[in-house]
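What follows draws every value from the coordinates through simple rules; no lab data is involved. This one's a predicted model, so the numbers in the text were calculated from it and none came from an experiment. Cβ atoms are built from the backbone, for glycine too; each structure is taken alone.
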Structure I
Amino acid sequence: MNTALLTSAAGLALLGAAGILAAADRSAPYDAEAQAAREVERIRQYDSGPGGLNAVIAYSHTAGFKARELAGTAPLHGRTVLVKDNIETREWATTAGSLALAENFTRRDAPLIANLRAHGGMVLGKANLSEWANIRSNDSTSGWSAVGGLTRNPHAIDRNTCGSSSGSGAAVAAGFAWAAIGTETNGSITCPASINGVVGFKPSVGLVSRTHVVPISSTQDTAGPMTRTVYDAALLLGAIAGEDPADPATIGVPREADYTHGLDSFSLTGVRIGVMRGQIGNNAQVAAVFDNALADLEAAGAVLVDIEFEPNADMYRDSYAVLLFELREEMGKYLSSIPAFENGETPRSLDDLIAFNRANAAREMRWFDQSIFLVAQETTDRAAYEAARANALKIAGEQTLDPLLADNDVAFLVAPTRGPAWMSDLVLGDQFNGSIGFGSPAAIAGYPHLTVPMGEVEQLPVGISFFGAKWADHDVLKAGAAYERARTATLPEPSFKRWSARAMPE
């Protein structure tokens, strides 16, 4: 393709909604060079300046040429991937959104990125995120980092992108890349995917390496794909998954050679699916969209089984204790592993990060504090941690997800993922509706969780979540793909405008 076309009026027309959706058309030949050039132009047009999305921290300006070089490398053939900026890539600094790591040029690829390149993926750039993956403060605003600013939702730029893979979700929705990689400890892939109107998949913990990823929790952390279709999520998962000797959780776990196999042919006929009625929440509009999704599942042949269940609150308490203890330990290990900075002092512990934030409070703590960091620094009782970890895992897996699946004789569980995007407010922080969703048990137990767009509330996307047993990742993806084919809802397109300008014109 003539890249000069991209600067013409006709070329810019190609970057509209049809241009976004074209990347998902698997029946057409994939022109990696032309598609990458279009995506770079979209980033230039929509990501910076007043009203820009702030979804991308850094990117390759020569992406088209690099994609062309990879076009013959299967299975991705030069498809572009934006990488959340807590995952190391050799080209750019890995900051986790914090100025404390602005000089963190490790010049190394995380194993999952090495796998991505080996499978023909083109690393397009680094995506913005909620700073420190939203583990610094209870009063944070999701999508904000000192390095990247506040990420805006392409469907309504005055509304939130959820966290912490905010830039990854917004960028995919905006057509800035074929796909993005996010990370999740509890909701950080699935919430931004749902709120930005894309597919997000949190795999079973252990499928994907966590080495050279800025950590929170060795128990719950995982990376995963964020894409426009379930098929693309499965394709990207296969490219980044793999065993890593440096990450014991990845050793000896069951993996599929091809996670896309069978997605197009999987039938929901006779498949029993549990509907988590108590987790639909108190938003009538979300409930109505979810009811329509359930009708689509039934029309596709699924047998729906209503389930009333209230999770054990001890699971949340003990999981939080685990996160606090592991944050201090794992962050120290990570910071000890990075090369010394050429400019400035290299932080080597959580205590060093706390000191940095205090010294740079005007830039780092104008909007919210570091209260979670402070509590984590004092969470040092190993015996209490080990007891909390064992109990949280037991409740989430053995006492919640396993019996819900087995006792109700269902293959999957479904619930709305989250409500629609709330107004971003750096002064007051996040305002999400906590009554909606069932993601925590899967996050805590390390089980798979897929969210797929199911419609809109007032032109704001909402998603449906699919849950399955641990290591049932392929099955969950197949169920999500079958729902995607059966879906009757019209999905909203990004407007790149304020919500009020769309919903309430003068």
Structure II
Amino acid sequence: MDLFSHLLDGLGALMGITPLLVIMAGVAIGILAGAMPGISPSMAVALLLPFSFGMTPSMGLVLLCAIYLASNYGGSITAVMVNTPGTPSAVVTAFDGYPLTRKGDAGTALGVSLVASVAGGFIGIIILVLFSAPLARMALKFWPAEYFALAILGLSTIASLGGGRWLESFMAVLLGLLLNTIGLDPLSGVSRFTFDVVRLYDGFSFIPVLIGLFALSEVFSGIESGEVGIPPVQPDKERSPWPTVREYLKLKYSMIRAGILGTVIGVFPGAGGTIASFIAYDVEKRLSKDPDSFGKGAPAGVAAAEASNSSSVGGALVPLLTLGIPGSSSAAVLIGALMIHDLQPGPELFTRHPEVVYTLFSSLFVANIFLLLLGLLGARLWIKAALIPKRLLYPMIFAFSFIGSYAVRSSLFDVGVCLVFGLLGWLLSRSKIPVSPIVLGMILGTMIEKNLRTTIMMGGVSLFFQRPLSLTLLVLAFASVVIPFIREKKRTGGGL
């Protein structure tokens, strides 16, 4: 009963014009920041951090967490409408969201992404409120061996991402892993494959690579196929542009599964919404009765991606508030915000400053409601983006791509990286090689290398098999690759 009374007290603290305006402003800023390629959730939180200095500790955290929560949804808007993921975790949303838009179902894609984001957000917050302490204790049991095994499990999703094109997907993920080795060695600091180019010492900045592979490659493909002169896709006039309640109900289990999975993965520091969305998408595809529809416009794919990356916000706040360990880069910025207000994250935060913690918890519920309202109000505006002629849309995508790439580090070099990877993505798509596994390889590369080498230094390769949790994750990863392969062989009559 103490928990609910604290939550009610926190909710009471928000029942005023100023707190509600702060939450609404945070949600609106988060949506806009997430929709802008080059502005990640962590960057959005960091940019608005100075504005929280003059606020009370509770209101400062409420503003920043509202931005964090909403920016995860904002990234899906451009992913769905123009195949330009605004945030790394929105990459997976684009797999099925953009094909739906091309078929004239932009309303379905946007509606599912919004409701799934809100549903996933609620699941993550509920788990955060009810299970913070036990989930934090579980996260503490993760050694480098477990993090390596978790990354390998994430890498095993290439079995689903490539559909029947196993070899092409494998080549693409290897390319992503190789690209990730460029820069300084994460443990020894030795430069690798930089060719004395100082800008490469930090490796390729992820956002320009992401924009190039997904946005610019799509523009180049459209120009090559002559789409510039084709009229824009018109939404289906025979039905509402927004999904019906029945269509949402069909996706309820997808959202619940992805929400729970995203929260659990979000708890582990360094995993984050991007890995959560890849794994949730893979799980949903394996459980689907029509797995072949994924990648071609399956609403369940959009639902799984959005529910998992939104729920990971609640998961990332678990180790932050209970242990003082950031579960994501955005959570790391929030630690700075706590310390600026003389609040030390950890177990004592709940006993010394319960009003701050439970006001924050209550504000997340309110922020989710504002996210739904603002998403619904902006829906018709987003849908109109599908009606922009390609001869106008493609120059706009070029401009936003270059601006977004430059904004990351104020570097023209990153603009060049964006252009080069746009050409690379276009050439790969012409060769029927998927670009998604490249992104997966680059996301997981550092996590795999660092934790592999740390584990070997700690106790050798045998340590992976001596620890039950890492062994379980490795077995799951192996099974997730081998079982679909065996099923495909049996289906085609090829035997084992």
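Assuming 78 is volume of the Cα convex hull per residue in Å³, for residues 44-107 alone as calculated from a single structure, say which of I, II it is. Only structure II yields this read-out. Ranked by Rg/Rh (Cα atoms, Kirkwood Rh), for residues 244-307 alone, which of I, II sits at the highest value? Structure I gives the largest value of Rg/Rh (Cα atoms, Kirkwood Rh), for residues 244-307 alone among I, II.
For the read-out log10 I(q)/I(0) by the Debye sum over Cα atoms at q = 0.11, 0.12, 0.15, 0.19 Å⁻¹, for residues 92-251 alone, a value of -0.38, -0.46, -0.74, -1.23 was computed from one structure; give its label from I, II.
I
Ranked by FRET efficiency 1/(1 + (r/R0)^6) of positions 132 and 276 (r between Cβ atoms, R0 = 30 Å, to 0.05), structures I, II are led by II, which has the greatest value.
If relative contact order in percent (Cα under 8 Å, 6 or more apart) is computed to be 18, which of I, II is the source? It traces back to I.
Out of I, II, choose the structure whose coordinates give helix-only ellipticity at 222 nm (-39500 (n - 2.57) for each DSSP H run of 4 or more, over all residues; to 500) equal to -10000 when calculated. Structure I accounts for this read-out.
Taking 32, 29, 23 as the value of semi-axes √(5λ) of the Cα gyration tensor in Å derived from one of the structures shown (I, II), identify that structure. Matching structure: II.
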